[in-house]
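The next part holds the structures, each set out as structure tokens.
Read-outs throughout are calculated quantities, based only on the coordinates presented, and are distinct from any laboratory measurement. Because the structure is predicted, anything quoted here is derived from the model rather than measured. Cβ atoms are built from the backbone, for glycine too; each structure is taken alone.
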Structure 1
Amino acid sequence: MDLKQLEYFVRVAELGSFTRAAAALDVAQSALSRQIRLLEVELRQNLLVRNGRGASPTEAGKLLVEHGRGILHQMARAREDMDRLRGGLSGRVAIGLPNSVARVMTVPLTRAFRQELPEARLSISEGLSSALLEGLASGRLDIVVLYNAQPARDIDVSHLIDEDLLLVRARPPGLAEDPPPGPIALADVARLPLVIPSRPNAIRMYVESEMASIDCRPEVALEIDGVSAILDLVADGAGCAVLSRNALLNSPRPSAYTAQVIGTPPLRIALSLASSLQRPATQVQKAALELIRHTVPALFRAG
């Protein structure tokens, strides 16, 4: 059994598509299909059901996926062990970050990664929590950082830090300084027109849940996905926003806005680290997890 054929098959089965797998592996789709067909001929089993919507594993395919993941993991571990003999950890780590977190984390995390794991390769993707979780489940991502992550059977979730959520408004003309600090009640926030991401954005869902607990619901003026676009619309007078503190501080023009803490005690949202329990972490992935655990809390406290 050829390891490359096995890798190709596992990726197609995880992504459910020859097209997506070919893009992820950077190979031609025709070559990918040919190699998997050769694997099926060798094993004398149909491994995939091909249809117009993609491909899904047969019962034999599901069994091979489980074996294949273990075999590929052991090969990765063997390579890492060889690398350790010459004094370094190598391999690739794919990390997924929410858009607002990526703005804060990407540069310092990349700098720390290069310093601590110089022989490893880092890939960072941005996206909504739902897309990041999909990437984690499919194997496209190894580690993701999530807002308000919920426990799940196949995902290991560990808490990183709690981040303040703020009510953000456009700074009135001529106001040079922020108004006297003081929290605004969540019930009062519910009466304001909000520029807010669409569901299932994690902060949107969390805010709605907290408002529902006090028999309120948000007054949605606009549904906009993207922190930069939300802030531009707030500055233009379209409404207010509920954003994390670092999303505001790391915006291009934080001085264009005023911000208030919401509620007493302050409304905060958990930022968590998640990895898949379906695939054992390689040594370089474990090192990257520890690096994130040490980097992120200090980075956000500094922010």
Structure 2
Amino acid sequence: MTATPPLVEVRDLSVLFPARAGGRPVKAVEKVSFAIAPGETLGLVGQSGSGKTTTGRAVLQLQKAHEGSVRLRGEELTTLRGRALRGMRRHMQFVLQNPYSSLHPRMTIEAILAEPLIVHRTVPAGQRRERVAELLELVHLDPAMMRRYPHEFSGGQRQRVVIARALAVNPDFIVCDEPVSALDVRTQAQIVALLKSLQERLGLSYLFIAHDLAIVREMAHKVAVMYRGHVVEMGPTAEVYDRPGHPYTRLLLDAVPVPDPALQRERLKRAPPDLGFLDGDGGACIHGEDHARTGTPWRHEVSSGHVVSCRYWPRDGTRGS
């Protein structure tokens, strides 16, 4: 049997921001590669400024990539322009972090949800209200609310409207950029449960960007860890969380609060690894392979599907326990 081809395939994606006031160009994302299968979630984690959001925007072609390839449903997105790219946008949508800022305050919910239907001409004019009602029911909101304005909703309800708008054109792939970070813990759990149920019902694929590693563990089938624009570790969620292979991944996991005071104190005693090496050339492969000469990627598979960068390690080369 042949394997199912990925829905989204990203290869060597790089984003370069131009220099300002005599400074040097900034490599926000460098040589990022991953694939997402139909119905799968890839969690993208890392500290602020690591390049997560820029990666998501570049995948959706909202941010111009300096180089690399992004394929959706087998179509190369980086070469599309105008009407061709607009036609592909119905297959890929965005759920932003702040639901209030992403909804027009002077438009009713009905107008907000009808807008993508008008732009992509997916529903006849006479059936738009019916479709809006279906979308509200899909995210567990009362269709009678469609005449209200965004300020009349709670934060969790507004995020449900944002999700409904993303679903309006029946996409295959959604980038969720910190979709629950602005919500309280109880509402976070409800939105995560909603996203998972929609994935099972509609067969959606997600790129789920977040700081909260506990939520990513709940949501994602695979995890990619980013540091300063590089993916330093990627693999099945349980494998990465239970057996992290990179010092930076261990640093992130150690920072997650645990309900055991003794274990938390023990974690705080550990000295964090010196990760300042990325300001330079990244050092040499810890396995001794000359990747610059062979042209092979700076990463090694430590177990099935679990890949760890072999270049970006502490200066002393220690691999940790």
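Observations
- Test item: semi-axes √(5λ) of the Cα gyration tensor in Å, for residues 56-207 alone calculated as 25, 19, 14, pick one of 1, 2: 2
- Parent structure of the calculated result -9000, given that helix-only ellipticity at 222 nm (-39500 (n - 2.57) for each DSSP H run of 4 or more, over all residues; to 500) is the read-out and 1, 2 the choices: 2
- Test item: distance in nm of label points 7 Å out along Cα→Cβ at positions 152 and 256 calculated as 3.5, pick one of 1, 2: 1
- Among 1, 2, structure where volume of the Cα convex hull per residue in Å³ as derived comes to 178: 2
- Structure responsible for 5.2, with distance in nm of label points 7 Å out along Cα→Cβ at positions 144 and 248 calculated and labels 1, 2 on offer: 2
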